[in-house]
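Just below sit the structures, each encoded as C-alpha cells.
Nothing in this text is a laboratory measurement; each read-out follows from the coordinates by a stated rule. Just so it is clear, the model here is predicted, and its values are computed rather than measured. Cβ atoms are built from the backbone, for glycine too; each structure is taken alone.
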Structure P
Amino acid sequence: MKKSTDALFDKYRAQHAFVAPLEPAIRQAVEMLEDSFRTGGKLLICGNGGSNADADHIVGKLVKSFRLHRPLTDEVKSALTNGELNEKLQGGLPAINLGAHTSLITAMINDVGGEYIFAQQVVGYGRKGDVLLGISTSGNSKNILYAGETAKAMGISTIGLTGRDGGKMKEQFDLTIIAASNITEDIQDIHSTVYHIICAALECQFWGE
C-alpha cells in the first residue's frame with residue numbers, strides 16, 4: 001500500500017484502541033475492493049435500519065471525493081467539452097446501496113418476501129468480480145445472509161461488517177470485520193470508524209501521492 005495509506009492507519013490506530021486488532025482485516029478489505037475497482041468491478045452494500053444508513057454513508061464517501069482531490073481521468077476530461085463539468089465533476093468509485101431502492105424493495109416485500117430483497121438485487125446488479133459488503137450488527141440478518149449466499153454463487157466476493165461473535169456471517173462471508181461488543185450502538189460506532197478507514201484508504205490508493 002502507498003505510504004499515505006499507511007500514515008492513515010497510523011492516525012486511526014492512535015485515535016482508537018479497537019483499530020489495531022481489526023487492522024489486518026481492514027487492510028484485507030481495502031485490498032479486495034481495490035482489486036475489484038481496478039478490474040472494472042463495483043461494490044454492492046446492504047444493511048438494515050442503522051446499517052442501511054451506514055451503507056448510504058459509504059456510497060457518499062466513495063462516489064465523490066472524501067478527503068482528497070479527485071481529478072477526472074484524462075480520457076473523460078478530453079471527451080467532455082463542457083468546461084463547467086470538467087471543473088465540477090470528480091473521480092468516483094462505483095458503489096450502490098441496495099437498501100435505497102424503495103419501489104423495488106416494497107415490491108419484493110409485497111410479492112416475494114423481505115428476506116429475499118438483497119439477494120434479488122445481487123442477481124440483478126451483481127457480476128463476477130464485484131464485491132458485496134453486508135452490514136449486520138448481529139451477523140444473523142437473514143436478508144444479508146441470503147445476499148451473501150447468492151453473491152458467492154455468482155462469483156462475487158463478500159465482506160461482512162458485524163459485531164458480537166460474528167454470527168452466521170463469520171462462517172459464510174469471505175472476510176468478516178467483527179466489532180467486539182454486544183451493544184448495538186457501540187458496534188455501529190466501531191463500524192463507522194472502520195468504513196471511514198476503508199473509504200479513506202481506497203481514496204489514498206487511487207488518488208493519493
Structure Q
Amino acid sequence: MDTLLLPALLEQYCTDHSTPPDQILQDIDHYSHLNTTKPQMVSGAWQGSLLQILSSMIAPTYIVELGTFTGYSAICLARGLAKNGTLVTIESDAEIQAKTKDLLSQSSVIDKIDFRHGKALDLIPTLEDGIDLAFIDAKKEEYMQYYEALLPKLRSGGIMLIDNILWYGKVLQETKGKVAAHLDMVNKEINADDRVTNCLIPIRDGLMMVRKI
C-alpha cells in the first residue's frame with residue numbers, strides 16, 4: 001500500500017466541502033508548488049481548515065510548532081490564538097525560513113509568530129512550560145523524541161497534534177521502511193501511554209491528536 005488511504009476523489013470532495021483558503025494561504029500553496037521540491041509538505045486547504053478550527057476551539061495563548069516549512073499551518077494555527085497569544089515555530093532550514101517570513105509578512109497574525117531557527121531537539125529544552133497546543137511536522141525519524149521532549153512542557157489538558165502519522169498507509173505494511181516503522185512505533189507507544197488520551201484521524205496523511213491528562 002503506497003497511496004493515501006482515502007481515494008483521491010473522496011479527498012477532493014472533503015476539500016471542496018470545507019472552508020476554502022483565503023488569498024494568503026493560496027499564495028503560500030502556489031509558491032510551495034512552484035519553488036520547493038516537496039510541496040506536499042504544505043498542510044493544504046482540508047487539513048488547514050481543521051487546524052484553524054481546532055486552534056480556535058482551544059483559544060491557546062501558547063502554541064509550539066515543529067517544522068515551519070512555508071508557513072501554511074503556522075497561519076492556520078495562529079488564527080486561533082487568544083488575543084495576546086504567541087506561536088513559536090521552529091525550522092532547521094535557514095533559507096526556507098527567511099523566505100517564509102517574507103511570505104507571511106502581510107498576514108494579520110505575523111506579529112503573533114515567533115520564528116526560531118535550529119534543530120527542534122536542541123530548541124525544545126529552551127521553551128517555556130505550559131504549552132496549550134503543539135503541532136509536530138518535522139523530521140519523521142525523530143517523532144518519538146519530539147513527543148517525549150514536548151509532553152512534559154504541555155499543560156494538563158493541552159493538545160498535541162502529530163502530522164503524517166500514517167505515512168501514505170505504509171504503517172500497515174508487513175515490511176516497513178525506516179520511517180514507516182518509526183511512525184508505527186510512535187502510534188503504538190502513544191496509544192499505550194497512560195499520561196494521555198489520543199485519537200488517530202485519517203485526514204490526508206494521518207493526524208494523531210493527543211490530550212495530556
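Given 19 as the derived value for relative contact order in percent (Cα under 8 Å, 6 or more apart), which of the supplied structures P, Q does it correspond to?
Label of the source structure: Q.
Where does the value 0.96 come from, among P, Q, when Cα Rg over 2.2 N^0.38 Å is the thing being computed?
The read-out was computed on structure Q.
Matching task: 5.0 is the computed value of distance in nm of label points 7 Å out along Cα→Cβ at positions 82 and 186. Pick the structure from P, Q.
This figure was derived from P.
Suppose distance in nm of label points 7 Å out along Cα→Cβ at positions 106 and 130 works out to 2.4; of P, Q, which structure was it derived from?
It traces back to P.
Comparing structures P, Q by distance in nm of label points 7 Å out along Cα→Cβ at positions 26 and 42, which one has the largest value?
Largest value of distance in nm of label points 7 Å out along Cα→Cβ at positions 26 and 42: P.
So helix-only ellipticity at 222 nm (-39500 (n - 2.57) for each DSSP H run of 4 or more, over all residues; to 500), computed for just one structure, reads -11000; which one of P, Q is that?
Derived from the structure labelled Q.
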